[in-house]
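Take a look at the structures listed below.
All of the numbers you see were taken from the coordinates with simple rules; none came from a lab. Predicted model only: the values in this text are computed from it and were never measured. Cβ atoms are built from the backbone, for glycine too; each structure is taken alone.
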Structure 1
Amino acid sequence: MNDRIRHLLDQMSALEEELRVAVHEQEASALFQIKGKRVEFEESIRQAHLRLKSGFFHWLLTYRPQNLITGPIIYAMIVPLAILDVFVSFYQATCFPIYGIAKASRADYIVYDRQQLEYLNFIEKFHCTYCAYGNGLIAYVAEIVARTEEYFCPIKHARKIRGTHAHYARFLDYGDAADYETRLEQFRVGLGAKK
């Protein structure tokens, strides 16, 4: 990797950290506090949320019919998602220690906190739980697969691809065979320290 690309990657990392800090500061001023796994709003905000909550029958009458019709198709996806979850978690639990790869924390990707929003009714909270699980699971799986790719084949593709993971930018250039085995081992050693 040339110095310009390394410099740009370092700048991106610094900007991502700056963005995380700014988002956290904004959240801190959003009139709620995180206490363990609970999110607590100021009482006046909580009361305002309760007043905005839509009752079940009102929600049902105003809900889009196409959403109700397609609901069973959407929720049937829980079966392949749960199977994927079991298999990927088993793979990580058994293989990552053998390879010396630090495990991805499931709790960093699958977060259930929208249920604490008082303005959502129980159906909306159920939808949010499903979405948090599905999207969190896909991100968790993507991280496990990314760490696996970094261990076995940290080489960029010749063609430009969409949707690369955070590890990809540091991969070896396509066709750059100089000291490949040595650099591959450096990637593998570095994976044990990642969290």
Structure 2
Amino acid sequence: MAGSRIDDSLFGRWWRNVDRTTLICAFVLIGFGYILMLAASPAVAVRIGASRNMFIFKQVMFLTIAGLIVVSVSMLSRKTVLRLSLVGGALMLGATALTLVHGIEIKGARRWIALPMMSLQPSEFLKPCFAVATGWLLTRRRVSRYFPGMLLAFALFGVILMLLKSQPDIGMLTVITTVFLTQLFVDGLNLILFGLGVAS
């Protein structure tokens, strides 16, 4: 039986160890987003002179790719996820900086990089990498007394803050700031300081 203790298959081990609540919530959010897109996209497509189903087909394709990525990453070990986040975070940090020079300017903001057949917003990929990297830095300092995890986490946040303010992308900056403050709160940040950080 899949998921039982005696099932030693790849799927069985994955199903026993995966955070099923988070996985289900992720797919529920994807489902709600798709329903909202079904309601809004046909009118937008007609307004720009495209096929009514153009955005729907594109969304199905991207959602399929995203679902496969979510499941694939959830099968990785913690060490592999950390390495992927550190390498991916470094690449996306550089790509975010690159948007300031070679980014596509839309309504006065440079957040996107033009690629063949598509455009890329590096900060969207930087966001999960940042969460994993700072989470590791904050916990690592408890294992190694002299490891400057807190200092490195704040330094990384400061660099990202300056880049996102320069684009500008206040929405993404708000999300990353909220994630970082939540991590600091879980790490032991005073409740009053946490409230002041959220309020600011």
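Thinking of 1, 2, which structure, once Rg and Dmax of the Cα atoms in Å is computed, gives back 19.9, 61?
Numbers: 1: 21.7, 67; 2: 19.9, 61.
Value 19.9, 61 for Rg and Dmax of the Cα atoms in Å corresponds to 2 out of 1, 2.
Check the numbers for FRET efficiency 1/(1 + (r/R0)^6) of positions 85 and 181 (r between Cβ atoms, R0 = 35 Å, to 0.05) across 1, 2 and tell me which is largest. It would help to have the intermediate numbers written out before the result.
On the way: 1: 0.50; 2: 0.95.
Going through 1, 2 one by one, FRET efficiency 1/(1 + (r/R0)^6) of positions 85 and 181 (r between Cβ atoms, R0 = 35 Å, to 0.05) peaks for structure 2.
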To which of 1, 2 does the computed value 2.5 (distance in nm of label points 7 Å out along Cα→Cβ at positions 37 and 77) belong?
1
Answer label among 1, 2 for the case where Rg/Rh (Cα atoms, Kirkwood Rh), for residues 93-140 alone, calculated from the coordinates, equals 1.12:
2
For the read-out helix-only ellipticity at 222 nm (-39500 (n - 2.57) for each DSSP H run of 4 or more, over all residues; to 500), a value of -25000 was computed from one structure; give its label from 1, 2.
2
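On relative contact order in percent (Cα under 8 Å, 6 or more apart), which of the structures labelled 1, 2 is highest?
Details: 1: 23; 2: 12.
Once relative contact order in percent (Cα under 8 Å, 6 or more apart) is worked out for each structure, 1 has the highest.
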One of 1, 2 was used to calculate distance in nm of label points 7 Å out along Cα→Cβ at positions 117 and 133, giving 2.9; which?
2
